[in-house]
Structure P
Amino acid sequence: MAVPYRNERAWEEQRAALGAPGSLWGAAADLAEPDSARRFMDDAAARLGGLDGVAALAGGYAGSGTLEAAPASEWDDMLRVNLQTVYATCRAALPHLLKQGGSVVTVSSKLAEAGAPRAAAYAAAKAGVVSLTRSLAAENRDRGVRFNCVVPSIIDTPANRAAMPKADKASWTPPDAIARVVLFLLSSDAAAVTGSAIAVDG
């Protein structure tokens, strides 16, 4: 398995925590930059003997105010981290996936359809992820590469708990529940599934 990272120390800690350092390879990469994403995918394919599955998980949230009150940079930041990363990842991975077939799973958000106050940039970027995923599924349907999207609501992470300490967390989705759906979509068990946006929101 190959993992891109931005923070080497955090990556080493995570790899050690997983208890299988020999089965994981990681490299620094900025997945919003097409050249960086391509280098990572090329290196990963060389080390792994090819690619047959890609989980495009990079993303982030910012919602500092209404559209007119939020800084203009927030719009660019949300598109970059949530949509540009998916575009660059898929573009870099496709030449390898087309050689042997495979699957790509992207991550959107329930806000892509529902929207939310103070989150226009984030919601628009995540809606773009769904549209891009479905377009790539149609484009590659007869080329042996599947594209699907998981659509979670709020994910129960330490960062979200810190950001929303008073929120009702009963309906939040555990990361491992989302991971199991991602693994299913990447596997051959989901060979008949492509172009889907699957809610994983409890």
Structure Q
Amino acid sequence: MPCIVKKTFETAHDAGCHLIAQVKANQPGLLERVEQICQSDTPTEAVASRDYGRCRQETRTVLVFDAQNHFAGTEWQPHIAAVVQVTRDRLERNAATGLWRPTDDAVSYYVCDIRLSADDAATAIRAHWGIENRSHYVRDTALDEDASRIRKNAGVFARLRSFACNILRANGVDNVKDARFRNACGGINHLSRYRFS
């Protein structure tokens, strides 16, 4: 989700879209105000879900707060109608002992330009992480993007990495790292099975 700037909300509004954005430490004043809202107000809606998989259990609680009155008279008034708090409680299984141990709870905050339900907020936030996991995480782990020492035209090479991932995904590849290794071992002839059009 984008770094929160008023221009982002204005652009979304001009395009007829709505925006939900994560509030991080790079906006300390806004983050402090959002945290105060979540601590002092009663949520208008709440929803909880539980996920299992990969030796972990995660319970996710989403609380939605009506925030429009809290920003009256500020520069954020036309842009923030709701605040969303997401709390993740995670248990991880130790393969050696079979025991479950809790990890640190994670709390994140989001703002939205419309009032939305807890279900809609949870769906939008999870959908964002789907993009993160299928794109950014893959580019970092399979294509070593964060280790790149390219400083001149780095954006061009980032687009090339995305282009390569898109070609592999369009051809049904689920494991980009494995496909990259197999292509390296098989040379150019191995690439003939992929469609580039």
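Please treat every number below as a calculation from the coordinates, not as lab data. Predicted model only: the values in this text are computed from it and were never measured. Cβ atoms are built from the backbone, for glycine too; each structure is taken alone.
Observations on the structure shown:
- Which entry (P, Q) yields the derived value -14000 for helix-only ellipticity at 222 nm (-39500 (n - 2.57) for each DSSP H run of 4 or more, over all residues; to 500): P
- Highest-scoring label, criterion being relative contact order in percent (Cα under 8 Å, 6 or more apart), among P, Q: P
- Highest-scoring entry among P, Q, by Cα Rg over 2.2 N^0.38 Å, is Q.
- FRET efficiency 1/(1 + (r/R0)^6) of positions 26 and 114 (r between Cβ atoms, R0 = 41 Å, to 0.05) from the coordinates reads 0.95; which among P, Q: Q
- Set P, Q, criterion distance in nm of label points 7 Å out along Cα→Cβ at positions 18 and 98: the highest-scoring structure is Q.
- Computed 20.4 for mean count of other Cβ atoms within 10 Å over residues 90-97 - originating structure among P, Q: P
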